[in-house]
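Pasting the structures in now, so scroll down.
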Structure I
Amino acid sequence: MSFVNPKRSLSQNFLVDEVFQRKIVDYGGYSPSEKVVEIGPGYGAITGHLLELTRKLELIEIDPDAVEHLRSRFVNSSPAINLENVLEVDFKKFGHDLRLIGNLPYHLSSAILLHINQYKDQVIDAVFMLQREVIDRLVAKPGSKEYGKLTVALQVNWSIDKVFDVPPTAFRPAPKVWSSVMHMRPHNTFSKVNRDRLKRILFAAFSKRRKTIRNALKGVVGEERLVQCSIDPTARPENLSVEDYVLLSSLD
């Protein structure tokens, strides 16, 4: 892809290693009857491999130059190309049983994940490549330094597995960090959680993660509620489990 000048404003790092391109697509195991939505296809590194497996392909790309290239390159296979900012996309328009895939722009990855989090009922699963440190946060366990607000917000809705790492040499230009691929599958374990209340609690807790949970949630959740949920008021925010935060957010 030497003909392409990556745009720094869009955090473009193109996956040029065909081994990893195929590895990501092969992991998904897509079939012709499945609706696949690729986020940030760029100039089609993964897209070409996807079109070997499915004809029900939607592409979401914000870069008009990339969209022009995609329309020219894949004129015969005709994937549906949406020139849109993924953060403004209503995924309900694509229907149900969606399978998502993409090399997400690293500077927007958290925002994109939180946006997609709203549409879990439309999704079968998602295979995303992100900066390795971000995925380490998403799969983190309570008590670790990586465990935080994003961890809980996603794990409430998704089972997340880190699949494999991708070295900087697989990209052009090569980023300064390693990447990883993860697999997300929605679950309904916490179907009764109050989402708005959970959001407020997580913001308060992890904005003051060095404090005890009693002090971090002062004015949001009283100590009586902590005791009622069998949570030690002197514990740190990172020591509470996803289940603990769900309990705190319920209004029963």
Structure II
Amino acid sequence: MGIDIGAATSKGVLVENGKVVAHRLVPSRSDYRVAAEKVRLRLLATVGLSQEDIRCTVATGRGAATVAFADRRIPDIVCCGRGTKTIFPSVCTVIDVGDQSSQVIRIDREGKVVNFVHAEKCAAGSGRFLQVIANVLRINLDDIGPLSLKSNNPVTFTTGCAVFGETEVVSRVAEGDTVEDILAGVHKALAQKVCTLVERLGKEGDYAIVGGGGLDVGLVKAIEKELAVRILVPSQPQIVAALGAAIIAAEEC
């Protein structure tokens, strides 16, 4: 069992004989311990097992320390690397865009972390910025990506701060810019921050995006345009770290 307790969402994956047999996601909310327990119970219920049937559990993510039933706790960059390599063996560069932070991870042929860089501690460099903008524009977060792809003239943001970015969005709306152009501009601004991280590591190999940011097709396209590369996207980008944790747990057995 792999458990990934993130700032916004907690994820769990069960692996048997190298294959995923179940995965579940629940909101983390304010209590990581409760979220971990919910993920565990839902995973077990899905396959009709009890905790005694689980040979090893590895926890990762922001709230890993609260997972009382974990046998080991491993940093998320390690789990992201292993999970990504399991899905995309050719990938060397992993772009992880989470709710409160973004990071770029360089991995070797075995999925082990060679190097990594984090974005600065600011919401403008993470998926939280997209949530803030969605709230300002009063649209569903899931609609951000498709809407941004309809843009004809993306807005250029002059600030790299989430707080001032929110104010700038309000001004742009008042000036008559379309929602589509504003969202495309937001994606471009976030993509540029991600690309700065990639450049610090140096461009190398195939690329993949994981975390909640991988669900936003507009952001993926913006990063691809900035980097001038194709980015691989898992079918379930949010569970990649939990998958990596589960793979490591299987090896621990």
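Derivation of every value follows stated rules applied to the coordinates shown; laboratory data play no part. Because the structure is predicted, anything quoted here is derived from the model rather than measured. Cβ atoms are built from the backbone, for glycine too; each structure is taken alone.
Numbers for the structure displayed
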{"read-out": "Of the structures I, II, the one that 8, 32, 32, 20, 7, 1, 0 was derived from, the read-out being P(r) over Cα pairs in 10 Å bins from 0, in percent", "value": "II"}
{"read-out": "If mean count of other Cβ atoms within 10 Å over residues 45-52 is computed and equals 10.4, the structure in I, II", "value": "II"}
{"read-out": "Mean count of other Cβ atoms within 10 Å over residues 69-76 - structure with the largest value, from I, II", "value": "II"}
{"read-out": "Mean count of other Cβ atoms within 10 Å over residues 61-68 derived as 20.1 - corresponding label from I, II", "value": "II"}
{"read-out": "Origin of the value 3.1, where distance in nm of label points 7 Å out along Cα→Cβ at positions 13 and 205 was derived from one of I, II", "value": "I"}
{"read-out": "Test item: relative contact order in percent (Cα under 8 Å, 6 or more apart) calculated as 16, pick one of I, II", "value": "I"}
{"read-out": "Computed -13000 for helix-only ellipticity at 222 nm (-39500 (n - 2.57) for each DSSP H run of 4 or more, over all residues; to 500) - originating structure among I, II", "value": "II"}
{"read-out": "Parent structure of the calculated result 170, given that volume of the Cα convex hull per residue in Å³, for residues 53-172 alone is the read-out and I, II the choices", "value": "II"}
